[in-house]
Structures are given as structure tokens and as C-alpha cells.
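Read-outs throughout are calculated quantities, based only on the coordinates presented, and are distinct from any laboratory measurement. Just so it is clear, the model here is predicted, and its values are computed rather than measured. Cβ atoms are built from the backbone, for glycine too; each structure is taken alone.
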Structure 1
Amino acid sequence: MAKTPKTIITCAVTGAIHTPSMSPYLPVTAEEIAAAAIEAAEAGAAIVHLHARDPETGKPDQTPEAFAPFLPRIKQATDAVINLTSGGSPFMKIEERIRPVTEFKPEVASINMGSMNFAFFPMLDRFKEFKHSWEAEHLEGSRDLVFRNSFKDIEYGLREMGDCGTRFEFECYDISHLYNLAHFADRGLAKPPFFIQSVFGLMGGIGAHPEDVAHMRRTADRLFGDAYQWSVLGAGRNQIRVATMAATMGAHVRVGLEDSLWISAGKLAESNAEQVRKIRAIVEELGGSIATPAEAREILGLKGGHDVNF
């Protein structure tokens, strides 16, 4: 992994897995998403990773029209790098998922590097009452859900989104996804520096044991040498523990209510910024320092906020 003296904090403010009934603090409307992203940036996040939702029901919405109200607000209020999802919801097809990226041409977009079982139905054991009918159906539907990211899908996404100068957050939920990225790198469709986001603890992907984290790092080192930047996220209760572990190994970190609703055991995070402040304090306590948006752009080789379409 290429060494850098600065830690990039990414904050994923809403996502597509958690539902509005799970937390009153989950951003749903454009106003809430913009406010959450701006507050996270002020707390120290150099990158904000964004999904959109229907403002009435909170259901994931991957239409460009759903993103349009909050992107200019965030750009005007902060210098943070804006990273748009192309994961959307795992129930969506790739053609739908990439539309916001091809429309708005952000500096960074996520891309998922392999198909996988993608399960969050165990949350039905914790959450019993829902405001909207789609929420329980959404959770139960993941019992029989394969999140499709075939080689054809990935190639399509790399070509379509890369044509506008957008670089990628390569989301790798398992070791095989690193090998998939190496395949596309060998073909010249993915270009360094690779910004690899390793995801730990989501049911269907790699676990969150320290050996899993170390194995992911060792494999990425072997495949990509110093041509990549490594970031990690831990799902749910693994969030801060995995981020802290990886930070001691020189990794960048991602937090946010997309990945975990919690700030500590049994206590809901009241904002995305609260999670950013917590991991920032840990990184600094470990002797690290936080990258500014300008430093993150330099580390990742980004085109700059002036060259986006919003």
C-alpha cells in the first residue's frame, strides 16, 4: 500500500440498507442529507459518500432527480469530495445504479467488485415495528438476495462512469473482489492509484475478525503493491473497532449511518458527524492526522470539484 502521512475519513451519510424506522437520526430528505454531509465535513470527513431516498417514505431512490436537490447545496457549503454511489440498492440493476454518476460526473463513485449474497434480514430480530410497508419487505427480501455485479456489469460500469473522469472507490466485500479488481487492472480498465474500500462484517461477505482484516491487507499488498490506497469500513457494531484496528495499520477509514446506526453499544448515533468526531479522535490519539479535502484529492489523484456537473 502506498504510504501517506494523512488519514482520509469518508462519511457515508444514509445508504440504502437501514430504514427510517430504525433510527430517527437517519437522513431521508434532501435537506437532511445535505445537512448531514455538511456537518460531517465540518467534523473532519474529507469525502462524503452519498445515496438518495424518497423524501416521503425513505425508500432508496437512484434517479438523478433524487440527487439533484442536495448535490449543489453540499458543494456550495463545503470543499469535501463528493462520492456518489453506483451500488444504489442491491435490488437494482447496474443500468439504474450508475445513472446519477453519468449525469453528475462526480470526482469519485463507488463500484462493487463482485456478486455476493447480501443479507440484512437478521435485523428483523431487532426491529419489529415499521412506519412504512416497504421496510419489512426490504429486510425480508434480502433472505433470497444475490447482489449482482458480474464481470459484464463491472466492465459496463467502469467504462460508462470512467468516461467522465470520475475515479472509483472499489468496494471489496471479500478476497475474490480484490482478484476481480486485479483482473480489470491487468486489462487497463481500472487505473491506479486504486482506492480500495474493504468492507468487513456484512452477512454474505468477509467477516470482521482481526485475521480477516489482516488477510485483506496482505492480499491487496501482494496484488497491488504500492499502487493502492486502502480504506476500511466495519458494518454495524464492527464499525469503530475495525476502523481503529485498520488505522493502526495505516488505513484510511469510513464511518457513517449507512454502515452503522450506533455510536456505542446500545446507543444510537445522533448524527453522522458524531461518528466522524469519534474516529477522528481515535486516529489523532494514535498519532495520526486527518487529511483535508485538498490532501485527499492529491492522494487519490482526483480531478477536482470544479470539473463536476452540479
Structure 2
Amino acid sequence: MSQSASPLLAVSEQFLNHLRFERRLSPRTTEAYQRDLTNFCQWAAEHAITTWGHLTQQQVRQFIAWRHRNGIAAKSLQRELSTLRSLYRYLLRERLVTANPAQGVRAPKVQRKLPTTLDADQLAQLLDHPESDPLAVRDFAIMELFYSSGLRLSELVTIDVGQIDMDEAAVVVTGKGNKMRVVPVGTQARQAVQHWMRIRGVMANETERALFVSQRGSRLSPRAIQQRLSHWSKRLNLPQQIHPHMLRHSFATHLLESSGDLRAVQELLGHADISTTQIYTHLDFQHLAQVYDRAHPRAKKR
């Protein structure tokens, strides 16, 4: 971003240096801020806006509306607004402006995509396959643990030997924000993990602490787990490709259907905000709506 391009870009560069050297944000994050500001500065130049202090809230709305008309997704628009708000917080701190015109401007709502889940029959088709090959034993222990405890992929790969307490039927995991939580482990998942533990030594390096290891003996990577689940989807002729989050979604949906306890499901999933968990109530309602459509006399088509 050239400082000589315009006063807007020159001040933007000061802000980006603040992100790089004071806040020490990653290069990737700083580049995202830079892209957003470049897009805005190009639009501003076409509308004769030359300084950040002259920008109005109405002009910010016009920019967002213009981006929306050009097919930019709601999530991207929310990020661009966040970038402008962050810039103005910096400018206010430096006393270069007197107000934040991006404050109070809203982007279009993001349409939340409902997660894909498996029903009980599909899960049985996936999990009820006794295997003796060490790789298969490991993979089925992984899948059982995903579904039993609703773990994120990032949580499962970091589990070390000893973090699953078989007597207490629980596993300690480190979730987002390095927050630790204790999650129950079901009977079938415990049995699958115990089966794997009996043969883990065949594959694991002597000093490796990871519960799940690769054929090289080191901790299994997230990408490798995704590939193994894809492998079993094809091998078992499942109608859709299985991925780790699908098993987590299935865990949450089935638990909510059975218990109706949203708070408990929030705790088990490790969601900081219950609004994140509420997406599963939409899935549950879809199921109820299907039952209604099939069963209610006045819902049936004549």
C-alpha cells in the first residue's frame, strides 16, 4: 500500500504498522485488514472522500450497500465493517478524528447454514464394523470418540495418553481459547479406545505422548484424520462423505433431541455463547416439523 497514493492510504498504513508492531498481529491477519482498507479507499476515491475525518455514517452505509449489490457475502461485509471500526478506534486514540462513523452500521445478516448430521442407522453403518487391523482399530476409536464426546478435530488431535480416565468415563480436552473442559466418554467409545491402547505400542514411538499416532509413530495430524474418515466413507459405501465436524454435529443433535437441555449441550460442546448452540434447536425443529407433516391430519396433502 503506497503512502503517496492518497491521504486515506497514508493513514491506513500507519494503522497497519500499529497492527504489525504494537499489537503484533500475524501477517495473514494484517493482510486481511489491508485488503479491506484498500477496497474501501478505492471506493472513497471515486466518491471524492479524501480524509478519514470527513467520512459520515451514511457514506459507510452506502459503501456496504454497494459491496452487497456487487455480490459480496454478508460474512465478508461484516468483516469489512469490523476493519473500519478498528481503524477508527485507533484514529480516535490518536486524536485524528472525533467520531467513529462505522459504529452502528450493520451488515446484512449471515444466513446460517445448518450442519449436516447422521441419523442412528447411518452411524451404525459407519461404526459397527469389528476390525483387527491396527489402522482400522485406531480409526474406529477416533470416530467413536468424536461421536461419543462431541469433540472438535483440534481437541481430539491434542489428546495425550492418560487424558482419558476409564474409571470416571471422562476425557479432559483443551478447547478454543485454551479453555479446558471435562467431557463424558460413552461405553462403546471407551471399549474402542481400550482396544486401540492394547495395540498402540505397535505403531507409536517410544517417547510419543499422543493418544492417536500415525504409521510413522508420531502424533496424527488433523489432515490425516480427515483423510481417514473420507477413506471409510468410501470403503463403507456411505451416501455422503464423513468429516469430523459431522460427528460432532450428530452428537449435539441427538443429545438435544433426547434431553431438550440446551445448556447441558452448550457445556459439553464447549461453546462460550449459547447462541452458537442454538443452531441445533433449528435441526431439532426440522425433525419435529417432518414428524408433524407426516402425522397431522390437516398437514397431509389431499
Structure 3
Amino acid sequence: MKQEIEWFIHYLSVERGLSENTQNSYRLDLISFASFLVDKNKHSFAEVEKSDILKYMVHLQQRGKAPATIARQLAAIKAFYRFRLIEGLQENEPTQDLESPKLGRRLPKILTQWEMEKLLEQPDTTKPAGLRDRTMLEVLYATGLRVSELVSLDVGHVNCDTGYIRCTGKGDKERIVPLGSIAVFYLKNYLSEGRTRLIKKSVEALFLNSRGQRLTRQGCWKIIKKYVRQAGIKKDVTPHTIRHTFATHMLQNGADLRSVQEMLGHSDISTTQIYTHLTTKRIREVYDRTHPRA
């Protein structure tokens, strides 16, 4: 069963060009499903019936898994069985007509402009690591990059003269994102004053850790968490919170939806439209607070 999962992961990589993170998610979901099947004395994916998958969904629910997690696991199983049909490993499709659990549309958490400013002010830019951290925060807020895109940046991906960053997003899709003047200012300082003191040997990575190697996603998360605590912000803030904040602040200040979609690297504009709910919610709050007959 493990070998069949790896065949599928190889297919996702070579045929569909999905990112390594997405491949890992599919792998973990399918390993979890395979483990459940073995516990139920089923040792082959070919033996699986629709009832087995339904039992697995109930099993996940009983373990307190969120509807979004269950929906993601079912999507992985469906994709896996479609692959098995294509490859002739399966005669029927046990996932046919199975529906994902209904998901409520959750609005992403964002920082206010004041909170974002407070967060940006925290790093000590007199130190190389602090200058790196301030630059990372400025670039995240200026571009809305995913954390995986940020840590994958090389020095050659940044053009401070034109004010653009070239990054590779989901599905290995490349996009060009503009930089604000403040982000450019910190990038120039970091490249000349901070990175040169962090680097230990020749590396292409833009953001380096204390060992002079490419900063990891986990490293970036820890850095942001530290400054959130330091700033006294009580919200649960991750690098993705800054991405949400970037998109919402852009729309609040008049950016059009299509441009924000391009900058975020969303293939479907409906994914970007979630941020319009945040802006209309804010307008409603302002109206209710200020109109005498609200």
C-alpha cells in the first residue's frame, strides 16, 4: 500500500506539477487512511468499498477532526482512486457520489494597520538578524507572499532598482510582484549590511539563518511569533496572517480584485473574493457606529 501511495505522489509531482508541500499533505492523508484500513483488516486499496470510506469519515469525526480536515482527506482519497482508475489498478471507483462535509466560510484573521505597524517596529535593525527580520516582515506585508515563497527567494529573484520580486508559487507557477519603497529600502540595507554578516559560505538564498544557511519555514514562523509577543498583540499571528492582512488592506484602500488576485497568485478569483467580505464587514461596522439612524 505504501508503494502505491508513492506511485501516486510521483504522478502528482511529474504529471500535475504540484508543490512539495501539497504532495506531503496527500501522502500523510493517504498513510492515515491506509493505517485505518489495516486496523480493519483490509490490506489492499483494491478491496476498499464506499462503506469503508464512509466509516473512515465517521472515524475522523469521532476523533474531533474539523470539517475542513475531513474534506481535505476525502479529496485526497478521491484523487488517489481517480489515479488508480487511470493506471488500471482499479475497476470501480468507491469514492463516486461521496460528498464532502459542508464547510462554513470562515473569514481569515487579519491585523489592523496599527497592529501591523507595531509588529514591523519590533526587530532591532542595528543587528544583522534584526535587520533580516525587519526586511522579511516588510517584504511579507508589501507582497502578500506565502511563507514557502518567501524562504525560497534567492538574491537573484529581487530587483531593487525596478522594485519587483520574482517568486514561484503553487504548481511551480512563476509571478512578478511589485515592492513598496519601504520594503526596497530595507532590502537594500539588508543586502549590504545584514546578509553580508550572516553569510558563511557562498549561497543563493536571500534570507539566511544564524548558520548562514537558507532560513526555513519553521524558522520564519518562530521569528514572527517572537515579535507578536514582543508587540503585545493578543491575536494568533502566522506568516499567512500577514498575507491576509496585505490583501485586505489593499482592497480597503481601493485596489481592484483582479490585481490583488494576480499579486497573491490565486488561480481562481473566488479565492480572492473572501477578502471583500472583510472589507464590507468593516464598512458595516463603521456605518453602525457612526450613522445616527443605524
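Out of 1, 2, 3, which has the highest value for mean count of other Cβ atoms within 10 Å over residues 9-16? Don't jump to the answer; show the numbers that get you there.
Values: 1: 27.1; 2: 18.5; 3: 14.0.
Checked 1, 2, 3; max of mean count of other Cβ atoms within 10 Å over residues 9-16 sits with 1.
Upon calculation of mean count of other Cβ atoms within 10 Å over residues 169-176 from the atomic coordinates, which of the structures 1, 2, 3 produces 22.9?
Values: 1: 22.9; 2: 17.1; 3: 13.4.
Traced to structure 1.
Given that distance in nm of label points 7 Å out along Cα→Cβ at positions 41 and 241, derived from a single structure, equals 3.4, which label among 1, 2, 3 identifies that structure?
On the way: 1: 3.4; 2: 3.9; 3: 5.0.
Structure 1 accounts for this read-out.
For which of the structures 1, 2, 3 does the calculation of log10 I(q)/I(0) by the Debye sum over Cα atoms at q = 0.09, 0.11, 0.13 Å⁻¹ return -0.67, -0.86, -0.98?
2
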